[in-house]
Structure P
Amino acid sequence: MNIFSRLEHTTIFWFTVTLTGQWIFAAYVAIYHGYKILENGMESMGGKHMPNGYIVGDSAGNALLASHLIIPIFVILAGPLQLVPKIQKDYRGFHKWIGRVYLPTIFILSLGGIYLTWSRPRPSFGSIFQDIAITVEGILIILFAIQTLRFAFQKKIEQHRKWAVRLFIVASGVWFLRIGYRTWFFIEDLLGFQVDNFFDYWSFASYLIPLAILELYLKVKKSKSNKSKRVYPYCYSF
């Protein structure tokens, strides 16, 4: 098995784990946040788990936060499906309609997330570094969503797919954030040491490191494609 075959098998394995993990995370969000909000109202967003989650008198902000907790369930469920080649090829209508809902939704959610980060009284959801990290992530999601849509309109499928994967990786930042934090917390307890302000660092790294790994993957995949073209030039003429 050569390096490219191993890369393909690793990619399939990673995607399977990611899809499973994200759908479990979607179920968690639906049960922990969605059900509580539907059952007990927006007041349930308060408490120790979400400082300043519910603010008395801020109806618009509370409603925006509630939507920011419930609507991402669709984003988490639909995002991985958009990357499945068989769906892209054999169910193009489904793929397009999901994309037409997914892109505007994630665009609006990112704007809302940035607004909530800076409009809520401090202490909000973390330190100033975490707020900056959330803002940078939101901006990247917006830019990547625009690029994904632009290349779709131009029917440049290869570029569209690359930007769609970039969008998926950055939009999965919250999932990477939780996995990385819990894993590091376990390592600290196991080995008996602690890194101060780790969450500040990981707030940026949770999406920048996966994005860097993706870029490396795309570079290796491109080199594979170029090598194949040199060996079998006529196979790629169409």
Structure Q
Amino acid sequence: MVDNTQGPKHVAIIMDGNGRWAQAQGKPRLFGHHAGAKRVKEIVRACPDHGVKYLTIFGFSTENWKRTQSEVAGLMSLFRTYIRAEMKALIREGVRVRFIGDRVRLDRKLAALMDELEAETVHNETTHLTIALNYGGRDEVARAVKEMALDVAAGNLDPDTVDETTLTRYLDTRLLPDPDLVIRTSGEARISNFLLWQSAYSEYEFIDTLWPDFTSDVFASCIERYAVRDRRFGAVKA
């Protein structure tokens, strides 16, 4: 196991490959999404063993609405089922859950369950799980800038004082530290509009493993590789 003092405190994961995993087995894509949801449970439970306090996962992007109507409907049903099925366990295991993204387009039942899960876990501290639903990095920044503009117009914000810290306070992730490590599964090497502002100095791991095959052992390997990286944040060692 990696030395927790050297490991990442915040890991973000782009969970990719559910559909391909299912199709390789001759199953429909939603079969893969259900398998992927089970894998989330395993990784959340593995976080404390590796000193990971914050875990952020990409559940559904603003671009995912382009998928077939049946797949989108199946995913929304899966999110509702996951929340109902896992709420008691998440409370019991000390997991605090947050959701980021624009909730306006989500159906009311799902949004209500999201609100309930956040409220029920608000005092938990063991692991902070953030789930990105209808989330896009550009959309997040655009919404943040709009809120800033409204505050400037209302006289609540002096534009001359605006800096990086100001914008951060308007983001969905304003209560979270920036991710130390971002992992993308399935062999794709792109960030897909995920945490664009927050990951400016994150370390990245692009791995071939499809998300339903992403075990706690694979997770541990990613953390171990992170621990030996030299993070200089633009500086040069003397």
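Bear in mind these aren't lab numbers, they're just calculated from the coordinates by the rules spelled out. All values derive from a computational prediction rather than experimental measurement. Cβ atoms are built from the backbone, for glycine too; each structure is taken alone.
General remarks:
- Once FRET efficiency 1/(1 + (r/R0)^6) of positions 168 and 192 (r between Cβ atoms, R0 = 25 Å, to 0.05) is computed for every structure in P, Q, the highest value turns out to be that of Q.
- Origin of the value -13000, where helix-only ellipticity at 222 nm (-39500 (n - 2.57) for each DSSP H run of 4 or more, over all residues; to 500) was derived from one of P, Q: Q
- Parent structure of the calculated result 29, given that relative contact order in percent (Cα under 8 Å, 6 or more apart) is the read-out and P, Q the choices: Q
- Here P(r) over Cα pairs in 10 Å bins from 0, in percent was derived from just one of the structures P, Q, and that gives 7, 26, 34, 21, 9, 3, 0; the source is P.
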